[in-house]
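Listed after this line are the structures, all set down as structure tokens.
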Structure I
Amino acid sequence: MSYAVKEIFLTLQGEGVHAGRRAVFLRFAGCNLWTGREEDRASAICQFCDTDFVGMDGINGGRYEADVLAAKVAELWGADAESRYVVMTGGEPMLQVDDAIVDALNAHGFTIAIESNGTIATHHGIDWVCISPKAGSNVIQHKGDELKLVWPQPGSDTAAMEQWNFANFLIQPMDSGDAGLNSLNVKAATRFVMDHPKWRLSLQNHKILGLP
């Protein structure tokens, strides 16, 4: 199988429990909750996505076989073999992730994380599972390491989510493009966490730092 990849780059993890960790981001093209075309946004299940996952024209984008893709990820990490960490994201990475790419990344010594919308069961070989539910979608992945809910998101049943089997429950302000850390969404997310102590606040630190 060949994989459609939007982009691959070395950065710091910007969100969630591993914020600040050095990571290679492997962004797969395509999503099952939005086509990525602006003309389809209003009718999509997920209407607030702030990521370009369409096509293969990003940095290091293209079609890859598993071994070549894993080698590219290792090349971007560099010669240091310690603490190798890759985040598979999208779009929706589980549309493409399979045994071959997981095995190839493991062969290069990577700890593998995934950021998924949870509508497709995650691969058993992934080390860190982060699920970001979208209201109106059928989330079937009810366990993992990190549940990261973008907020505010009308229609989200947070009481039901609290019964799911996750080690960490995070609320992340929706990027509305207004006034950064003083935005209404940041304030709404902060209020939610103050009222629901099981949850913690997650910010998009890569945007604050000007990283990709």
Structure II
Amino acid sequence: MKDYRMIFTKTGMSKYISHLDLNRCMFRAIRRSGLPAWYTEGFHPHLYLMFPLALPLGVESLCEIMDFRLNEERPEKEILEKLNAELPEGIQALTIHEPKMQAQEIISAEYQLCFRSEMNLLPLWENFMQQPEIFIEKKTKKGMIQIDIHPLMNIKHMTSGNQKLCLTLQLPAGSTQNVNILTVAEKFQKCAFQAISIKNIRRTKIFSENFQEFF
């Protein structure tokens, strides 16, 4: 028995595949690949798949993670080729390797977020960020609570022009604290009181402690 971790993309139309359907997609790909998949024991055995950080529907990604298990060790190159032969367009396995970190070590994720409008978006974003507090509602086990996301937003890069505003933004992610990138985008749209569309959102990196990339 051997554990593996796959880093894969989820781009184009595949960004509209829900997390549940992604599970089914990966299940079919592994089964059709002929790889010796490991199944849980008991009355209802199922294929072991684990996604450490679920991706919001409608968001692209260059760094998705899936952990799975095989009954026997196989060359990583062979696994990569067999899975890619069965995966749909927009989902591509980039690397296969033995897991080095635990899912609980994930603390943040980096996103590329682009807005489009008929007006100059930079002043609107600057006004948005000049607010002392930016509250969002978040559902917890104890009910709805308000969270100030202003101190949680790390803007690493920003460009504007040609009726576009593009940001590279780092947000908390993982089991301890998680901020949905779609919530941030929607909050800006509402605060701007202008017609602003989201051109594209893409997750580009996932980090553990000390800003080390998760792998």
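Every number here is computed from the coordinates shown, using simple stated rules; none is lab data. Bear in mind that the values here come from a model prediction, so they are computed numbers and not experimental data. Cβ atoms are built from the backbone, for glycine too; each structure is taken alone.
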Value 0.99, calculated as Cα Rg over 2.2 N^0.38 Å from one of I, II, is from structure I
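Comparing structures I, II by mean count of other Cβ atoms within 10 Å over residues 21-28, which one has the largest value? Before the final figure, lay out each step's value.
Details: I: 22.4; II: 15.9.
Largest calculated value belongs to I.
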Matching 26 (relative contact order in percent (Cα under 8 Å, 6 or more apart), computed) against labels I, II points to structure II
The highest value of distance in nm of label points 7 Å out along Cα→Cβ at positions 13 and 69 among the shown structures I, II is in II
